[in-house]
1. If you work out distance in nm of label points 7 Å out along Cα→Cβ at positions 204 and 356 for I, II, which one comes out largest?
2. Ranked on distance in nm of label points 7 Å out along Cα→Cβ at positions 52 and 84, which label among I, II comes first with the largest value?
3. Consider the structures I, II: one of them gives 89, 56, 43 for Cα extents along the principal axes in Å as calculated from the coordinates. Say which.
4. With Kirkwood radius over Cα pairs in Å, for residues 124-235 alone derived from the coordinates and found to be 14.9, which of I, II does the value describe?
5. Can you say which of I, II returns 20 when relative contact order in percent (Cα under 8 Å, 6 or more apart) is computed?
6. Identify which of structures I, II gives the largest calculated value of distance in nm of label points 7 Å out along Cα→Cβ at positions 100 and 292.
7. Work out FRET efficiency 1/(1 + (r/R0)^6) of positions 36 and 300 (r between Cβ atoms, R0 = 30 Å, to 0.05) for each of structures I, II, then name the structure with the largest result.
8. Quick check on the output: 0.10 is FRET efficiency 1/(1 + (r/R0)^6) of positions 148 and 372 (r between Cβ atoms, R0 = 35 Å, to 0.05), derived from one of I, II. Which one produced it?
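Taken together, the values in this text are just the output of simple stated rules run on the coordinates, not laboratory data. These numbers were taken from a predicted model, which means no experiment stands behind them. Cβ atoms are built from the backbone, for glycine too; each structure is taken alone.
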Structure I
């Protein structure tokens, strides 16, 4: 079952904890981050708005990249100050929703393929085919130190490990044939041993015998999300991803990225439409344009510069604490997320920002084109979509749950009126709603290396 090609897809970017250093202080923000009912409510709201999926970001440490201290993260409620394990959160949301896709971020750098494949197969079964895995490689030494290592794996090596990790996960999901679970009490035959297979994987990074002790997921493989922005990361994403999450400061940079990834996908032996590219959009909706801009100013005022800079230091993997706050961000060698660096360089040069101003702006992380009335926000989103910048958006919330409630109540009907967004779900599974085929066993082998 396919979603009409001319309609955009929407994912919601959520954290199992406070998301933005100014947002948790904003009037109306509800601090329910330690309660399952909090995330269940957001899930219901997003399903009411016909969102494709709810995507939980995650990291494996409290970042200390700014000045070697966790102070700014904890003090200001910045990135990683509090993060619940997202996978159990998905299971709680699955219990109260029927169509919404459920994505969790899990790193390939420090975990092992068997428990990760088992976990996502479990969520896919419990949700009747709505699980998704945001694959990250991690990149911070602070994360490495939580897993018994002094330093993080080098960039090329972590993508090599991730590549093999995905291969092993797919082999494990394929270790049960689709009809292996018989459950015939009369025979008796619970599972057919002839249709369940060891994988006997021996590689550079992993040795895994198998089979998985969970039957093949309803979707074949859970939907794979990735956000690679470096050349190596883009190649990895083009090979493995069903959905790519990215961030752009302009439509022009989004269009360039969109063209390149689709071309890479074809070189990997895939169809361009097999990958959905969903750049980040963080709308602020108001009854008037000026009211929305005033809300943006209030949110920005609530962001301490060091809160935003600590988050930027984490994303770039560069200690910015020694740089002058009242001068622009200089050229720096960035071992971290290349996409975020390109975004802030573009922002700094376009708007003439000092590092202090960049810290406040980055901590708030709003995009100017998506601030205004519901009609104006919908117009901007439709423009990016129809002019080849994306297949839809990953929608962030400046405060929760209110910003998601505003978007669903006000912007979604505008998108529907423009004919660019669904009024009903296409099917039950996440793959149905994304217009993606269910992969047959062994489908991962058809994706070529070196694209």
Structure II
């Protein structure tokens, strides 16, 4: 552990004494020295010691138009002076929320024309799952309440959202819904059974979904929730054709399909919405957050098919027809004003087109890192990617947990001026969407050097172990 010194500043000390961070290691509570980020510009952030880093994770998948954009700060300031907040409940509204809903409906695929605004990705997912239950309850089928998700999925940390998460690493001492939540296999081609072709793996995954629906009973299954690319679980890109085929199965058994685009939406894959433009599907619901405001404000959104809403509204509404879901800060006017300004900037600066241009270059440069024996896999799509480390590919080095190798790579990256996101055996990357080819080259050069240094570290440990063994033999 790096000891606290005055050079780290008073904020670090206050943090250690008083803050409980998301995903905090409780065994080290109050002992971990935080990196305090004090400013950011473009694709770089600066810590309290004055050190600058290339931000390889875009804050947390969030940053679309880059840091330090005056246009977003000005939109925030103007709206806060005009109307900082008012209740969104019932028939109350505000201009930015209504304008944002209309713009999202215009950009969205198919008939996803109704927008339910929330506070973040977790509450948007929670709302999607609750709407699925509401829909079937309002249409006289309350028994259709079971939810299907996948291993390695991440959908948030509110109760239902956390329950549908499938990352074993995240499951600790909390309680999770188990009665009506079910997890399918992760659609990870890198982990498919040895000797199985990817097309056969896709067949197996689709068959698994259908058989699980049949085993539970189609009359009891409400929805299937899926990230187009499993983000936090390791940037898992499902096999070709997986999405269209799983949607077809859901349609066959009247199971609602929820596309969690918290990460893949708003330009990360080169489109405002990836479901149709990138994967060829129009789901029943789409969940958004993160890039919606470029991370400048907290905001989430749920888009719902008109087909579903028409079945539960107007003359078809149930006797108890109030949709009792929402949050104090749903449709917050300042957050919505920032989202509108962010979308305008993305359109003016052709951010999605930029991602489609530099994304393949980013993936090509990362794939060059396969030359290092510590790299087990490189995967991703446009500006979301993952390098998975594997000690099993390095016969000359001692057996070590893959997670420990990835942590070493992450530490070397940080020392060299690059922030990546560590998760288990993986180094995850999701840079700001404004990243340039020169910055991609810089990022890949640092990653290469970090892999070299990690191999040197481990080779040195082999030498020390051999010396100790030789000394013991004498």
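1. Evaluating distance in nm of label points 7 Å out along Cα→Cβ at positions 204 and 356 on every structure, the highest lands on I.
2. II
3. The read-out comes from structure II.
4. Numbers: I: 16.3; II: 14.9.
Source structure for this number: II.
5. II
6. Numbers: I: 2.3; II: 0.6.
Sorting by distance in nm of label points 7 Å out along Cα→Cβ at positions 100 and 292 in descending order puts I first.
7. Values: I: 0.40; II: 0.65.
Sorting by FRET efficiency 1/(1 + (r/R0)^6) of positions 36 and 300 (r between Cβ atoms, R0 = 30 Å, to 0.05) in descending order puts II first.
8. Computed on structure I.
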